[in-house]
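Take a look at the structures below.
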Structure 1
Amino acid sequence: MIGISIRANWDFKKVLNSILDLNLDLCEIQLENPIFKFQEYRSKAIKLINKLYSTDLLLSFHLSFIDVNIASLDNSIRDYSSRLLSKEIKFVKKWKPLYIVVHTGKISDTFYKIPSIKERAHKQQFKTISELMQTTSSYSIPLAIENRQKSMTAGLIENINDIHYYNHLFPSLYFLLDLGHLNTFYSDSKTLIEDIESICDLPIIAIHLSNNFGKDTHGSLEKGTILIKELFLKVQCLKKKYLIIENNSLKDTMQSLDFLQNKVMGKT
């Protein structure tokens, strides 16, 4: 199944008709969009989601980007973040999401180099994921956690080994593999493909698709160092996942959609 991410900075109402005209199976909606943040816009947001839900499109939701704090060393910040994300899960349950995704937490690179602090951050994230999974399980909604890109701070789930580690901790937790994020850690596309192939048997529910030249720019699929065609040819299991194009603009998204459908997936 192929879908797109409705980005937080997009004008939801403006792009809605364009989205409905595309040949899509699903939409992943980012709840960081201001339309969900202010009470005076909330009724409009609900009407727009209802319009999508009334079609054949399936829906999934990306929780707010405050999820970076789910591993916060400050207990009050971690607790607040967990409660806010749980509230968002309750908000979207009426649309029967295919899955709900949250970013992995992160801490400063300086702290991450101190073993005791690194361990504490993982324990904080473990607690938050446990709380969120309890909420999603009560509504029978799969929860997925997304790998983070290379930056000045350290994500607790960045690489293939991190995914294996959390799969061991949470066998029923799903993962959303962001190719653009993962590519920021590689200079060799061949190695990237081999590493992705090694996690095919893990519960990866969806793939975020974008391309880049080593920095997370959310570029179109044809522009970057990820060999998209070769990746899908070699790692056939990817075609069985929910494939979510995550580009900055709707124009790039439409170009990537055409590339994916006609040059990668073999549709005519």
Structure 2
Amino acid sequence: MKVKNSNLVADRLVKAFLKNKIINPIPSKYTKKLLNADKFRKLCESKIKKPIVGFKAGGTGIPVIKKLKEKEPFYASVYKHNVLKNNKSVKINKYTLGIELEVCYLLKKSFFDFKKKISKNSMKKFINYIAPCIEVVGYRQKKKGINSFGDLCSDFGANIKFIIGPRKKYRNNNVRNLKTNISNLKINQSVNGNTNTVYINPMNSLLFVLKKLQRDKVKHDKDFYVFTGSSVGVVPILSKGIYKGKIEKLGSVKTKIN
């Protein structure tokens, strides 16, 4: 990617991200391959001065990974202005892909001072809270559907808003094989899922993100969220109104779609 051209394209997408606007699709050379998309994402993120409050795992469904011939998911930064409290409203447009239901974690900032390679056991001491979360996903571009993980990764991870439900103090909570459901009772839309569809399970997805943060030498000076990926896939938003997500043993989370 030529630096000058990349910067110009990144500036357009960053402006759309910050202004909540929709632009024409960026060239496919930034999206076709995940490696290039990840570099482009980092370039875009470097241009944003707003506070980061966490990181998301994207593309965590193993069937989708296999279908799109990828080796693993990707991650992206999550900004404070895109994280909402429970029951808050989200405005969508025709390029919104859908809605997801996830397990999220709040981790201690001391993780970024940890010198050893993170593992399933060592990461537990950094987890403060666990919560159910809704993610509304979509593009800042005039494009629909998913042809590659690069489509999602390059566009800030394709995250529009996160709505976080009531948090629980983390006490080595078991998140394997938990039943999940997201519904809009107004139109009788209901989709069931399971936490095991999230890159084996949400803890494995969390470990993936933390390993990537260490690899990329990311530094952060505040406690941070990790959003682990959808337990119900990308559910189409068929109507405006209230969507409620439930995760067995963790609780529920709501958002009003406008």
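The table below lists the values:
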read-out: Test item: semi-axes √(5λ) of the Cα gyration tensor in Å, for residues 40-175 alone calculated as 25, 19, 16, pick one of 1, 2; value: 2
read-out: Structure from which 21.6 was derived, mean count of other Cβ atoms within 10 Å over residues 64-71, options 1, 2; value: 1
read-out: Mean count of other Cβ atoms within 10 Å over residues 144-151 - structure with the largest value, from 1, 2; value: 1
read-out: Read-out relative contact order in percent (Cα under 8 Å, 6 or more apart), computed value 28, structure in 1, 2; value: 2
read-out: Source structure (of 1, 2) for helix-only ellipticity at 222 nm (-39500 (n - 2.57) for each DSSP H run of 4 or more, over all residues; to 500), computed value -12500; value: 1
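Each value in this text was obtained by applying a stated rule to the coordinates, not by laboratory testing. Just so we're clear, the structure is a prediction, and the values are computed from it rather than from any experiment. Cβ atoms are built from the backbone, for glycine too; each structure is taken alone.
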